[in-house]
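Nothing in this text is a laboratory measurement; each read-out follows from the coordinates by a stated rule. If you're wondering where the values come from, they're calculated on a predicted model, not measured in any experiment. Cβ atoms are built from the backbone, for glycine too; each structure is taken alone.
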Structure 1
Amino acid sequence: MEVENMTNKNGNKVPNQFIIIDDDENILFQSYHSIIAKIDGKNGKIYLDVNYWDYSKTTGKYRNLFLNESKAETERKIKNGEYKLVNLN
């Protein structure tokens, strides 16, 4: 398993925001102690935590950076079923 601090747009490490690559090659975004998003290493599908995907402004900022999209785009993808809301914690 590989864990590294997320970096902001200026290239600086951000405390409490992590990118994790697990042994199954899943890529996870963790904010503080909660997994927010998972990119499945086998099929590339994206899963968001049903309880924490939109927890706070800070979580949202780094979720958007992780997914490389706006909140509106994420909400559209949830609504159309492209992203699944699941319990990741």
Structure 2
Amino acid sequence: MREKQIEQKLTLMVKSAGGIAPKFVSPGFAGMPDRLVLLPNGVFAFAELKAPGMHPRALQVARHEMLRRLGFRVYVIDGIEQIGGMLDELQTP
């Protein structure tokens, strides 16, 4: 499975949950996650998509840690099976 396929499934599953998952592009600030996950009731997270078995680069890890210190949720997803768990976690009060 390729990263693109996982990314497509994420956008479909987020849409099914009533949200959107726009591509996140941050010119001049490399290493930011691939997608925003925006769900009803103001629920927000970042998603970094990887091909199965792949890991974020060092700069990406640093950006993820920075975002987490600011209080944001950041998910690294390298398999379709992880998407449902992420959505469940985000939608649980």
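Observations, loosely collected:
- Which entry (1, 2) yields the derived value 2.1 for distance in nm of label points 7 Å out along Cα→Cβ at positions 14 and 38: 1
- Which of 1, 2 yields 1.8 [distance in nm of label points 7 Å out along Cα→Cβ at positions 22 and 62, calculated]: 1
- Comparison of 1, 2 by relative contact order in percent (Cα under 8 Å, 6 or more apart) - largest value held by: 2
- Of the structures 1, 2, the one that -12500 was derived from, the read-out being helix-only ellipticity at 222 nm (-39500 (n - 2.57) for each DSSP H run of 4 or more, over all residues; to 500): 2
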